[in-house]
Structure I
Amino acid sequence: MRGALKTGDFSIVIRLATGLLCGVAILGVRGIGLLQQLELDIYDWLLRSRPAAAVSESRITYITISEEDIRRQGRWPVTDETLAHALRLLLDYQPRAIGVDVYRDIEVPPGHEKLTALLPQHPQIVMITHLGGGTVSRIPPPSVLQGSPQVGFNDILVDFDGIIRRGLLFQDDGDDVAYAFGLRLAMLYLAQDGIVPEQDPAVPEWIRLGRITLRPFASSDGSYVNADDGGYQILLDFGAAGQALDTFSLTDLLEGRIEARYLTNRIVMIGVTAESVPDVFQIPVNYGSYGSNQFPGVIMHGIITEQLLAAAIDGRSPLRGISELAEISWTLLWGMLGGALGSLARSAWRFSFIVLGGLFLITLSVVALFFSGWWMPLGPPASTWIIAVAIGEASTLAREWKDKARLMQLFSRHVSREVADKIWQERDYLLEDGRPRPQEILGTVLFSDFKGYTKISEQLTPQALMDWVNSYLSAMTGIIMDHGGVIDDYAGDSIKANFGVPIKRETQEEVAKDAVSAVACALAMEEELLLLNNHHALNGLPTVGMRIGIHTGPLLAGCVGSAHRMKYTTVGDTVNAAAHLESFGREAIAESQGRRPCRILVSESTAQLLGNRFQLDCIGEVHLKGKTQSMLAYRIVTEMHAQSDTSSEGAAGD
């Protein structure tokens, strides 16, 4: 029908649709969060694999309060007087910003008056507050700074697996918009370079620092599924992972052991690192010269601050996830590719090659995009690819099993195992719509029939006749199959066999080999007939003669019948000629050599392909039934090397 899909095209559509469904299924599994941990683990691996960004200079110095500092102070927390003294020392070095990651919601005497007098006088000092939420209580900043820009919240976003991958910049605290501790410090630093947060020209709701827009994190970015995206969050890229951290102890500061270059014109952050004051967080990469992935809170805020400075000053774009539509399209594309290519995976090594090759390309694409700043999930397309290829291979194997069963149903009982295996190996060429495709070939056809069958059938009971016929046909079938013939049909006591089918012969030598096999088969059938006759004679059963006709020429080979009952056969003038050669002159040609029980006639076209392999006796032109032109025919006497062996034995006996 015009415009209808061909079977091959329909098969491709089915495979593509199967791959598409695999992608939809994986996206459904991903949508309920079952792949989230795996994908985040892959994301962490990508972060660790990415080359660290080059950092021209360190802009942050850390003053840490360690266990040794607490012992020297003789108490925890350190007093307001000690803190005020440390801040005055830092102010002398004129840092751009000072961040104190130590709570001062209540006074720690002595020296509270000194600290409260100092803080408002120096806007470059930022103290912390904790917004809390849920079961976590809110911790206010020093009362003297309440509501001022010298306060930043130190809340840190921790993922469900205990790892920090995001940073929170703004949060609506119910009364106003609160600024993060790290953002406050970055703004103070950048202000001296004339850089202030601005609205993005394209999306006013987004923040722009210098040349870089900080795209806010969305709940389904990257590998996240329905994550909390409240406030204004960004993905942390840990770009300066290889940078050395300039850290000094509180004692070093108080005793004047820090060089001015580590404090002047920098951000100085004061925080606790003592083990007795637990404030440790885990990140997905090893950060800093110590190569650790666990840091106290003050370092975590420094990592966020460093990323903001790098974006505004160095133009380092933060990581950003691709759109959800792109993620879906990417996954479905690999599903359809897997479904299409899965049909090629017909063996274990091919399956492994295709699966591993696809995974390599997916991984390479994801890594290349990630190194360019785009987070493309690896889990969904990789899972879809593997499943689609596996289903494609399974469906192909199932279809091939069905095709093989049908093909073997047509051939296996009528050809040798070697020929059957060869037919299966050539199935891509031979099969069309699950059945052997019609093809014009050059082959040899053999017809055989008993002489005297009608008379014998009158002498035996039906059961005895059937057993008698089957004994002959079974023996002849084995011989034909052993010589590479394909038995086409049984008709009572007659057999039709083809040589050179169904695999098309490409050379004249192959056609000649089939003709030789057919004649050799006929002689072997004669020998078997003699043995069967002797056996039957000894058991009081009738014996029989046989006529064989062989002709080589063009044939049309293919299947006839319905889907429920199908038969592989050959048709054409060559078949008719072979059949008429077998039945020619049933009683006209007397058999010599003691009236041999088998007469074998071959056509001239067959005789020309035999070379000197057989002794032939030309019987002249014969007029075959149904043909207007006569045909030169030959009778096969014997195989030449067999005759030589017999003559030698006779000479030796004489």
Structure II
Amino acid sequence: MTLLGQFALWLALFAGIWGAGVGLSGRWKGNPELAASVTRAAYGQMIAMIVAALALWKGLITHDFNIEYVAAYTSRNLPTSYVVTAFWAGQKGSLLFWALVLSLFGAVAQVVTSRRHARLLPYVAAITTGVTAFFVVTMLFSANPFERLAFTPADGRGLNPQLQNPGMVIHPPMLYLGYISITIPFAFAIAALLSKKLDTGWIHAIRKWTILSWLFLSVGITLGMWWAYVELGWGGYWAWDPVENASLLPWLTMTAFLHSVMIQEKRGMLKRWNVSLIVVTFLLSIFGTFITRSGVIASVHSFTQSNVGYFFLGFLLTVGVLSFSLLYLRWPALEADSKLESMASREAAFLFNNLILVGIAFSVLWGTLFPILSEAVRGVKITVGPPFFNRVNIPLGLFLLFLTGVGPLIAWRRTSPANLRRQFVFPTILAVVVALSLLAAGMRNGWAMMSISLAGFVLGTVLQEFQRGIAARMRMYSEVFPLALARLINRNRRRYGGYLVHVGILVLFVAFAGMAFKTNREATLSPGETASLASPYGHTYTFTHLGVSQYTALNRIVSAATLEVARDGTKIGVIKSEKRQHVDSFGEKTFEPSTEVGIMSDLREDIYVVYAGSIGGTERANFAITINPLVWWVWAGGAILVFGGLLAMWPGGRPVGRLGRREAQAGFETTLSGPPEPAVAAPVVTGVEAN
């Protein structure tokens, strides 16, 4: 199967060379057969990549340890689910996974794109096949997943214990899908520049792709936070690690694009900015893979150092120079149709939103690259830690949260003072009530108070928008509340799905603020001894050590320490943390011991216990105990955000039949909030609806 896999990679490379060469040359214009051959190259490349992927999967499942990749990432006693996911656990396999998915996306884009954008499709196929060909070249000449060993070991090394977690079954694919799907909007943007079709057609063509990419990144980042929280044992979920930052960067710029593109559709503004954002987002996705695979920055998430990084650095620089050179050539054709008329307008709010998002992205990029730059300039690698990122990004993030509430409240072009007063009264009152309640409860942390109060402001905005829409339907159609709510959402899913994204964002901000109040302690306990820790809510938790047990399970030897937990003297359960030593099929140790965190979670706080080991072979054990407030709401906020995004991109949402005609005749949408919504609306952080 390795020969078949190698052959498939070469076929995919030749298909990519043909597709990119013919497509970018433009020789297909006026020649339907030649244009069709570019599309067929995308289909052929997809088939070749599927064959290559199946060949590697067969090697993994049949334990063909003569394949270096199979021996490095699997073992005979590895659970089957992790054998399958080992496909993307290592550098070589993940490159193959990337090329496979990109070839699939490239082929799907050719099929699902409306024929009114047919003039762009050969260029799009050229870009997608060309980028896929780059990944194939990297595999063939630097990181071949089908490389064979000079001998066949009896067993493989197995999978890194930190990757033997259910989150790793979903987290890497979601993140990869987010990175990879960015290529499609990039391909359409370059196609628009090459074809000089710089109207809003290319934006319409990528509407679903941009939201899909944003959703994949959102899911991947959230699952990555969850994995770091439950697996790494440090008590948090975001450490401003370079690889974490690399995943956040394209999410920020994609979010900025989803805002600014509405201004282009509504007012014909920010055309240059939008193309630039798409190009930068694609470059940041490649930058993320460079950071992960080059080894230039140490991270628990990155692969080992290799010369693959040089391939990605060269590709990054080449694509960046060519893309911005093309953008420069088309600069005059991208002039705005209108100008900003007032700072008290939705355009201005979106513009500030974009500046803040890009500002956050720049600060994250600068902090991530600073160790590399300091080593190059001064010969000493200076690491930038969480204090820098928090000091810069907390104020920016709070301003962004404020804009999340402002966007929906102000009109396009300009807003009158009377309208501003009317729109801002309820959200402002709610924010003040929240702030006063926090003060009365004894909260004195300024950043946390501001975050939660601004979340109250955003919630007021969302509630006000839903209330007005529901009231209008109940008044005009005599609908009961549940029916009015359901039909309001169904008739404009993009708008109200976006509001749910707002809710997800504010929940996340409140949850992040909770970590400012976490408490922790370390304790060394013999069986029967206790330790106490106060929670931010005023409870006192008592932990009684019940003992340490040892047993063998699957592919590991486990030492488990158990604590009985009581809150204010009342027993609420037991919590167990483990030390695991993974072994191969012959009982040989394969990795350093790993820790499995014990977590007891409710809506208010998490009890987070790490068993740090026993003393002198006895049951006297060391524990690190942390009380983390509001962690459950981090995952809830992520889920709400993703659900809102799915609702916003779901097909349909416009009224049909008699009810639809009645609403159109009655001018229902205009009654609610002015002119109809433009074609692109997205699950974004501020002002998703574009009325």
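Nothing in this text is a laboratory measurement; each read-out follows from the coordinates by a stated rule. Nothing here was measured: the structure is a model prediction, and the numbers come from that model. Cβ atoms are built from the backbone, for glycine too; each structure is taken alone.
For which of I, II does helix-only ellipticity at 222 nm (-39500 (n - 2.57) for each DSSP H run of 4 or more, over all residues; to 500), calculated from the coordinates, equal -20500? This value belongs to structure II. Quick one: FRET efficiency 1/(1 + (r/R0)^6) of positions 27 and 171 (r between Cβ atoms, R0 = 30 Å, to 0.05) came out at 0.10 when computed from one of I, II, so which one is it? The structure behind it is II. Identify which of structures I, II gives the largest calculated value of Kirkwood radius over Cα pairs in Å, for residues 107-202 alone. Result for Kirkwood radius over Cα pairs in Å, for residues 107-202 alone over I, II: largest is II. Computing Cα extents along the principal axes in Å across structures I, II gives 140, 62, 44 for structure I. When Cα extents along the principal axes in Å, for residues 75-162 alone is computed across structures I, II, the figure 57, 28, 19 traces back to II. FRET efficiency 1/(1 + (r/R0)^6) of positions 35 and 155 (r between Cβ atoms, R0 = 30 Å, to 0.05) was computed and gave 0.60; which structure, I, II, did it come from? Computing FRET efficiency 1/(1 + (r/R0)^6) of positions 35 and 155 (r between Cβ atoms, R0 = 30 Å, to 0.05) on every structure in I, II gives 0.60 only for I.
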